[in-house]
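Take a look at these structures.
Each value in this text was obtained by applying a stated rule to the coordinates, not by laboratory testing. Since we're looking at a predicted model, the values are computed, not measured. Cβ atoms are built from the backbone, for glycine too; each structure is taken alone.
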Structure P
Amino acid sequence: MADTGSMLSFQRLEVYQRSIEFFALALEIIAELPSKGHADIADQLRRAAQSQPLNIAEGAGRTSRPDVTKYYTIARGSAMECAAVLDVMRTQETIKSHRYERGLDLLTSIVAMLTKMI
């Protein structure tokens, strides 16, 4: 996302960029899961990770404060859900420790930024 000239306003938001970064990480984590028996948790992580940038974009496009707050709150909840999924994966020993740490760092900053924006 280097060309800021053609970006929509929400794409310039640091929280949006972090959420896209987390989504890319989530896809890497999912790709590394054992092929059998992990479809549910993979789907849960994919949906919650996807929900963050989508709801941030939706909130940024709203004009009424209650609407903005609603979408940012949903995005924050999805970030917290992702953190819980990573904890589950760590307990199951299906996530590499460096991916867990990176994911938690990203999610911590996403939640902090959204909390300020709400």
Structure Q
Amino acid sequence: MAQRSSLKWNGPQVAAAVMKAAEKGVKLAAEHLLEESRKLVPHEEGTLERSGTVSADGLRAAVSYDTPYAIKQHEDLNLKHDDDREGKYLEKPARTQAKAMQDIMAAQIRRAIP
């Protein structure tokens, strides 16, 4: 006796859901980086810290600080900063938080797969 079974292929819908989740994951990972970098950014009046922002477009995201002195504060390692504050305030957490950011993105994608 022959048995029948059927399979409904939802490939395009799953692919769209995964892409949407990946985009959300990228943005959330960038927001995590921003929060971590705010713990290191030089802080006198808080202007530099408050200028931090995340820009996201699809699978690309950027974290930036928008003051005239943001680059100098990031790059000049000879500047003196308050305790627990330092230059390379974006570069350092981008390295130390890479695994956490990958986990954030992966979690979003896993949630999207039925």
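Before moving on, here are some points about what is shown:
- When distance in nm of label points 7 Å out along Cα→Cβ at positions 27 and 59 is worked out for each of P, Q, structure P gives the greatest result.
- helix-only ellipticity at 222 nm (-39500 (n - 2.57) for each DSSP H run of 4 or more, over all residues; to 500) derived as -26500 - corresponding label from P, Q: P
- For 31 (relative contact order in percent (Cα under 8 Å, 6 or more apart), calculated) the corresponding structure among P, Q: P
- Label whose coordinates, when semi-axes √(5λ) of the Cα gyration tensor in Å is calculated, return 27, 15, 12 (choices P, Q): P
- Top of P, Q by mean count of other Cβ atoms within 10 Å over residues 11-18, largest first: P
- Looking across P, Q, the calculation of distance in nm of label points 7 Å out along Cα→Cβ at positions 51 and 83 that yields 2.7 traces back to Q.
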